Structures are given as C-alpha cells and as structure tokens.
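No lab work stands behind these numbers, since they all come straight from the coordinates. Nothing here was measured: the structure is a model prediction, and the numbers come from that model. Cβ atoms are built from the backbone, for glycine too; each structure is taken alone.
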Structure P
Amino acid sequence: MKISLPDGSVIEAAVNSTVADVAASISEGLLRNAVCGKVNGELVDLSHVLTEDCEVKILTLKDKEGLNVYRHTTAHVLAQAVKNIFPTSKLAIGPTVDNGFYYDIEFKTPITRDDLPKIENEMKEIIKSDLPIERLVYSRQDALKIFRDFSEPYKTELINDLPKDSVISFYKQGDFMDLCRGPHLPSTGKIKAFKLTSITGAYWRGNEKNKMLTRIYGTAFEKKSELEEYLTALEEAKKRDHNKLGRDLGIFMTEEVIGQGLPILMPKGAKILQILSRFVEDEEEKRGFMITKTPNMAKNDLYRISGHWDHYRDKMFIIGDENSPEAMALRPMTCPFQYQIYKNGLKSYRELPCRYSETATEFRNEASGEMHGLIRVRQFTLSDGHIVCTPEQVEGEFKRCLDLSYYFLECLGMRNDVSFRFSKRGKNKAKYIDNDKAWNETEALMKKILDDIGLNYVEADDEAAFYGPKLDVQIKNVYGKEDTLITIQLDFAAAHSFDMTYVDENGDKQYPFVIHRSSIGCYERTLALLIEKYAGAFPLWMCPEQVRIMSLTDRTIDYAEEIAASLRQAGIRANTDIRSEKIGYKIREAQMEKIPYMIIVGDKEKEEKTLSVRHRKDGDIGSFSLKDFTAKVVEEDRTKKIF
C-alpha cells in the first residue's frame, strides 16, 4: 500500500504495517522520538494498524499535538498513582490544558498540597517500570460493567452520555485501566520530566449543583531543563497573578456573603476603571459614537425577539418564574435596548451609520467552576456598542471598529500581546439562528474584510455568536490561558427580528446591517490583564495615585499640602503622607504601592521652593521646581506614555 508523507513523498508499506513501522522505515531517529501519528488527519497511536493507502504524519514532542499526547499520558500516570495510594478515590476526567494537564478526583478523605510529593514519587515508580500502554475497545454494555465493577461512577456517567454509535476505548497500563479515546505514548517509560504544580477544587462538570472534586494540576516536558525553565516562569507568573496582586494592592476584593463572580472594586480599582471609561467614552465620541444609558433588566418579551431567550437563556439571570408573562431578566448585553433607540423614528439612508455606545453593566450566569478573579465574573462592565448601517457601509465601519481597538491597545501597551480569531458557526446548528444562506454570506463577507485588511488570524468553528460570525481579539493571562479581550461581530438577523428599517435613496424601506463591538472589552478583565502585565506598576496615565508628597517634619506639612493642591489643580492625582514616620518607611511603602513619583520635602525644599523627586523605577531623579515637575507629569499623562 502507498503511504503519503507530509513532504509530498510516497513510500510503500506492507498491509497491516503500524504507524511505528512507517516511522522506522523513514529513520530510526524518528522512531525513537515518535510520540504518536496522524492518519488522514486523525490522531492515532504508534501501534495503529494501516490497511490501505493513506496519509501519515509522525508526531514528536516538537509538535504541539505530540506534546499534548505526552502530557495526557502523564495525566493517566497521575491517576494510576492516586489509585495505588488512595484505592477508594473515584476518577473523573483528566484532560490536557495549556502548558500541562489536570485530573479531577473524588477523595474519601480530602488531600492537601503536602500529599503531592508522595503522589509524584509513586508516579516515578510507574514511569520507571516502563509499563506498556495498550488500547482496548469494548461494547457499551461491557464498558459499563467494567466501571461498575471498579466502582467508578463518574466514568459510568461519561459512558452513558456518549452517543450510541461511539467507539468506547480504554487504555491499559499494568493493572490500571482508564476510559479514553487516546492516543497515548507506547509505554510509561517515555515520560522524562514532570511536576505536579497545584491542587484546587472543581465542581464536577463545572456545575455548582454537583459534587466538589479535587483537581490536581501538573505539567510535563521532554527535558528536565525545559521543566525547570517553565517552573521558574510559573513562579514569576504567581507573583504577577492579578488574583493575588490585585488584592494585595487594594484594587479589588471578594466576599463570600456577596457571592462568587461578584468582585468589589475598592477605591484604587474603581478609580482605574473610571480613568479608562472616561478615556474610552471621550475617544468614542470623537469617532462619531452617541452615548446611551439603558436599563439593566427587561421583560422576557425583549429577549424573545432578540433570540437570547431561545439561544442564550442558560447564561441569563432570570427574575421570577420564567414561564410567567411578567418574568424579567438581567441583561447579558445592551443590543436589544439600543435597537429601541434606533427604532424611535424612521431613519433615512442619509442618517446612517448610527453608532451607539454605552459603558454598560451586564450580567451573565457563568458556571462557578469558570470563575477567576476579575477575568471571568458574573457582573461586569463592558465598553459596548452597536452600529446600524447599510450593507455598503459594513466593511468601512468594521475597519473603523478595529482601528479604534488598535488605538486603545496601543495606549494600554497591549498591542503586541493579542492575536486574532475568526469565529464561525459550528456543526451543532441548533445553537445558531437557522439561516444557512445568511450564515454563508456573512462569513464570506467577514473573511473578505479580514483578508483585505491583511490581518493574521486563525479560524475557529463553533465560536460564533448565535446571530453571526465575529472577530475575537484574544489574549493570554500570566498562566497562558487564552481569553477574549475585544470582539467585533456581524449580525444579519437583528434588523429583521426587531423590524429595524431605513428609507433608501429610492424611497423604499430596507433592512440595515448591525455590527456589535466592544472597543476595550470588559473593563474588569482588561484591568486584570493590566495588573498582570505591569505587575501592578501601571503606566502613570492610568495610575489611581500618580504622585505622593512626603513631609520630612511637621514644619513641612503645609508645604506638602500646598504642592498637592497645586498638582491637583493641574489634573494630577496627588496625595500627601504627613504621618510621623521615618522617611525611609514612607518611601518603601510608596514603592510597595507602585506610586510612580514620590516627592520628599524638608526644610531646604520649603525654603528654596523646590521638590526632591524620586521615581519608582529610577530612584532619585533630582530637584525640580513645582512648575517644571508639573509640566513633566502633565505631558507624560497627556501622551499616554507607557515607560
């Protein structure tokens, strides 16, 4: 039979050869480094048998998919080690994630981080044993019996949820067997460097109504040096983690009696959001957006028209009996409200585009297992906006939206931190508005726009909004997890659903197009990422406190207050520290709080009417007149200087 290779070459192989045989026929070195294979685009084990002509790619740890397989096998070794040490534990799921893997497990007696070294040692013994890993296929009935005998309720539930025609495969290593579609390494001895990194709680299937399980995180690399490099980076990430640093700096807090996913922004955090929102609103106004203020809730009638009731209800907070005509819901977005503004009076084509914007409080019923600091919350503030335009205006308006987001990203210092995803409809059409023609045309339109711009993007199926495709501006947090920061969406359905029309140049009524966009994204998420990017040392223009004036003695308190008042008059956010503390203590405290500029005033400065200035990064930068220092800070603030 003929085997086509990625470089275009074709080799001959005997029928019933394995993927490993193909690797060996290419080179012994490739076989040694091989992790798994890809046959006609499908990931398979090296032991997979080939029976006809096909395309084969051999994957190593240099391939992302190969590294994932390596890490997934390590997750199975983790599960086996846990079962060896804690026989009464129940296994749930153990997938790979960015930079590693995890396994969710129910323990009869809770474990702690102190138990991880014991589990790691058992894993090392399993790896040292170099157990062969074998793929087995069972009928649904036999598979259910196996896990009932093993007393593994979570695995039984997973099997019951599989489609009836599913191939149910297991992977066996020694006396341990786990439900898995694979592929895996040929043996446990192939694992060279791993580490269990953390332990946390996670609800089964991310549903807070289900049992809380223990989630053990880990990672694995080909070489010990790569693992050590990653662990060093992980320690640095922990120092920058907004969930800790944001609390330490007094930016935000959470309180159990208030609820999960409902952070409180403390004065510093609230000030940063005020700075950002004023900046965004002013810039949007310059670019032709009209600000709106709409209700935080509405009757379910509104959401039935918009389609949210049918396609998004599980993400909404519903007030009262959802089957009652009086049922209300907190808004998950502002679009249906702003459509009412557009409908308030017939529009001419000469009035389009209509650009509406709003700094909007919105609510989404995120799963409790997904909550994370300020990055994923249930109440958030969005730089929301909608553009109603003619079909001919769509491309130009889309590009203007992207240009606006580019501008904000540049000012935040995040332009080089983002990537772009063209999010399209998936195969599960029940999730989306049923209109194949409109979907095909709108996705083709967005692709044309993105290609005309010359944007470097990836395509992703099943990531679209239920009413149309979107461009997602993606960004990673300090741990490498990717989230959407900004989105621009094309909506082919809203105008028809809400009977939104305009009169064209011939006097005929036409349906406009709608573009949904967020210019700077969710403010809370953006703030979280800024905390992590700058480790709390924000650029001066977005700092809640830009200057702190410290008096050396009681004799200079009045001069410190005079300086602060003058700086505030110039629009600079300045505070005084007139406590009877040593100046070294005051400076250290200001440094810990990441204050950009510190002014120290003693008798000499008061007499000469000068300022002794320190910078949080550069230290002592010399003596300034109040006028010169004010001009320096005002210019740095005006130009949105990063560093």
Structure Q
Amino acid sequence: MVAVKPSDILPKDILRQADADRLRKIRHTCSHVMAMAVQKLFPEAKVTIGPATENGFYYDFDRAEPFTPADLKAIAKEMKRIIKWNQPLIRQEFEREVIKAEITKLNEPYKLELLDAIPEGEIITRYTIGDPEKLEKTWWDLCAGPHLATTGEINPDAFMLESVAGAYWRGDEKNAQLQRIYGTAWENPEQLEAYKAQIEEAKRRDHRKIGKDLQLFSIQEDAGGGLVFWHPRGAVMRNIIETFWKETHVQNGYELVTTPHMANLDLWKLSGHNDFYRESMFQAMEVENQFYQIKPMNCPFHILIYKDTLHSYRELPIRWGELGTVYRYERSGTMHGLMRVRGFTQDDAHIFCTEEQMSTEILGVLDLAELILSTFGFENYEINLSTRPDKYVGSDEIWDKATDALKSALEQKGWDYQVDAGGGAFYGPKIDIKIEDAIGRRWQCSTIQVDFNLPDRFDMEYVGADGNRHRPIMIHRALFGSLERFFGILTENYAGDFPLWLAPVQARLIAVNEDPILLEYAQSVATKMQKLGLRVQVDSSGDRMAKQIRKAELEKIPMMAVIGAKEVEAESLSIRTRKHGDLGVIPTAEVIEKMLTAVKNHDWF
C-alpha cells in the first residue's frame, strides 16, 4: 500500500470527510450569527429567513441601501467577535400571543408573517444567542433548529461570506425585493480551503465558457433568452447522445413515440397541469376560437396514445420513450446557461403496467439508468426515496405497494439510499438519483415516479385476465432529466476534454510542412476514416506545425496525427492523445481499428 500525502488528497475527498449533521448545525448557527452581526452594524435592516444550504448558508434582509463588499468584510469581522464571545444558543418555547407581542415590539414584520404561517397547535420555538437572564444584548429568531450549543463551536477560520444577491420575499416577485447574503462554513480551515479550490475548479469547468470556446452552443438573447442554439459541433454531440439513448432503449424493450409541441388547453385542464403548474407554463394562444397550450410535459400525450386502443393485460407492460422538447416559463433572473432554460428536451418515458409488474419494471429502470449514466462516466450516485406526503391521491394500500416496490428495486440493486419522509408527489412516491461529477459535486438527473393520479384523471384501463376492466399503474421516468442540462453537466465533468467516442472532432491530421505529398496522404487517410464514420479533419490552414498543434490543443481534440515523409512511406501516423500523451508511430490501419474500437466501447483511444 502506498501512503497518501495530505497534499495528494483531492478537494472532493477532503469535503467528503465532513460530518453532514454537524455541518448543518454549524451552517444554521452561522446564519443566525450573521443576522445578529448585520443588525448590530445596520440596525435598520429587517430579518426574514436564514437556512443552512448544501454548501453553506444564507440570510435574507430588507434594507434600503445595498450591501457592498466592504459591508461584507465588516459583517464577517463582527461575526468573528460574536463567535469569540462564545455565548450559548438557547431554545425556548412560547405561547403564540406572547411571542407575537415581542415581535411587534421589535418591529419585525417578516417575523410576524412567519409566525402567522405556523399552524395552530404546533410548538412555537425560538433560538436566542446569549442568555437573556445574564445579558442585556442578545439576539433571537423564530427557528426550529438545530444549532450548535455555543457560538464558540464555530471555527472562525472555517467560514466566509461569498456574495450578495437579490431575492423576493417568499420567492414571489410580487413581494418585496430583499438582499440575500450567501456564506459558506465548514468544520475546519482545511475543508474551507478545499471548498475554495473546488469553486475555482468549477469556474475553469464552467460549461458556458467551454461551450463558447469550443463553439458547441449559444443562448441567443435576440431570440428571447433561455433558448438553446446548437452549433455544428454541439449538434454532432447531441446526435451521438440521442442515437445512443434511442438504441439503448430499443434494446431494453422500449418503443419510441413522437408527439406534438402543443395541444388544446382542455388537455392540460384534464391532466391538472393548468391548475397545479400554471405559473410555469407559457400563455395559451387562441386559434379558431380554441386555446392551444405549448407543452410543459410529455405525459398527457403518451396517455392519449395509450387510450387510442383498449389494451389487454397480455400487452403489459408497455414502455414508451420520447426525446420530447417541452417549454416552461422561467423568469429571466433564474436562467443559467444550459442548467435552466425555457425550452429543453426531456428524455421522457412512461411505463404502463399492472401492480404485480411494478417492482420488476422499477428495477429495470434502475438497471437502465446505471447503464446509461455509467457509459457517460458517472458511477457514483446519491439515492433518495421520497414517500407519501400529508396530502395525496390513491389508497394507502396502493401507496404502500408502490413504496415497497421502489424499496425492493433499490435493495436488489444493492444501492444505499436516504428516505425523504413525506417528500413524494401527491400522486405517488419516487426515486431521485444524483450523479457525482469529477470534482465531487452532485447533480439531480434521473427520476422514477409512480403515478396513481393521471390514470384516474384520464380513466385509463386494460382488460385483465378475469375479463374485467382494471386501472394500470403509470411510471414516469427520465434518466438524463433534461438533455440540455445533462449536456452542461457532461461538459463540466470532462472540462471539455470529451472521450474520443463522444468528441465532436475525434482527430486532427497535421502535416509537418506543406509538401503536396504529405497533404495528399493526410487527405486520403481522412477520407478513409470519414467513410467509416469517424470524425476527422485535416488542418489545411498553412500555419506552422507548432501553431496547428497548439490550435488542436485549444480545441481539446482528443487525438492528433502528425504526418511526415517517414509516416507516408510506412503508411503510418505519429499519434499524440490528450489522454495518454505521445504514443509514437502507429500503422494507419491499426490507428483506425483502435478508433473504431473506442467508439464501439464508448471509450478513449
């Protein structure tokens, strides 16, 4: 065994060592310490909410003057004073009217709203920094916790304030605009430094910059924003991804369907989207006295195909997949590259099956998810199982069966998972799969949802073995989630250094000089490769060889083949790859065979 030096440990490994429960307490406590510091320095600021987040914490403030970078430095300095103060965080329970009187005295309107939102009968708690019986200067907020025992448990060298952003109260743009201060906090300075390194690495891998540098895609503001324009190289990659997706689904028992981009608004009323999803849908348009809605989802369309024929139990399960483009209204401030757009392609599929088939079908989806995600290089996952919420449709019996089917499939896979109690949709439980990228970030991708609602709404039926009509179970599933978002994640995972099978240009042929014999040989090799489906280019720019090589490196082309007189004479190529470096002179036929094998195996050269 080789000892690992501390300097050899990757930032993601350092961050993985952190205690999640303790981090939650540290970050939640930090948010309260920050709010206390803000109100000590800026007494006019009104507080709202301040939760812990995945990588830190934030607090929203109502203040007329914008916070500046200098303000953040002053707030961080004051936070360190409060941490050094080492005062307890005391939990107290209150009667509603007593705490309401205290909030009114403080003139904190947002706290009053939060108090009013607490249901009758629930315990009302607050956390106070400092002991009110011993100190005059304390600070408190309505909060359910958890927190550290004292402020001194926060390491003053393991937190930092990161930025200020706008945020609407309760996320509604009709409400007051607030200022949100973001921070991050860790157990020790080493974790904070690892987090900073991860942030810097994330900037280097930003898919928006790489997409522009490699000419893969653009978001054209002239077209309204939030709409993706695929450039030739990006379109090549998209076609590779889509072709792999389609072929893999057909090989695993799916049939492919294609549906329209819009439908009569009545369809969305029947499905319930018009009631529950209206604010995320674009406005309907009137055509010949009827209203048409551009689709936010594909599922109602697949149901209509199902209902076009009465099905027998012998036909089930039915698995239909579609790369269906949907459109959702996203506010301009929420859009972010490919990660959040207004028009995107869901790798949607729906399975219609009997109750008895549920477990087997869910396991099949998990197997397919693992196959597809691992092919693109993602092999570490975080799994969440979301169970029955307080408000739901369907019987307790069918909910239990569906939840047991999801659990059984996960256990058969041998995957560890976390239970999100009550986190399921009102129409059924679900499994969410988050993939881990090269620098340790986790991204929500695959979702598997059991649905009892839409089969009822659309009166879906099949004829059972007993000759009677029965209601099928509907399983929604998306493995990429959104093809655009997955492409963004893929770009950041590889930092634009795509494996040969996926790269838009797989090889660049470079002649050592402009000798016509060398260029003719390069073109003949390229033509042979292109006829076999390989994506190869000859650099005919006339630039010096060093510049051609540099250009290929900047374009992150996975393989360069340099051609001189010796290579022509021996019918060979001098190969250099980004993955393995200089491989020396290899016969051209062998290079072609290696490239074809890499494409077949979804691999590097």
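Per-structure values
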{"item": "Given -0.36, -0.63, -1.09 for log10 I(q)/I(0) by the Debye sum over Cα atoms at q = 0.13, 0.17, 0.22 Å⁻¹, for residues 524-587 alone, calculated: source structure among P, Q", "result": "Q"}
{"item": "Label whose coordinates, when distance in nm of label points 7 Å out along Cα→Cβ at positions 268 and 380 is calculated, return 2.3 (choices P, Q)", "result": "P"}
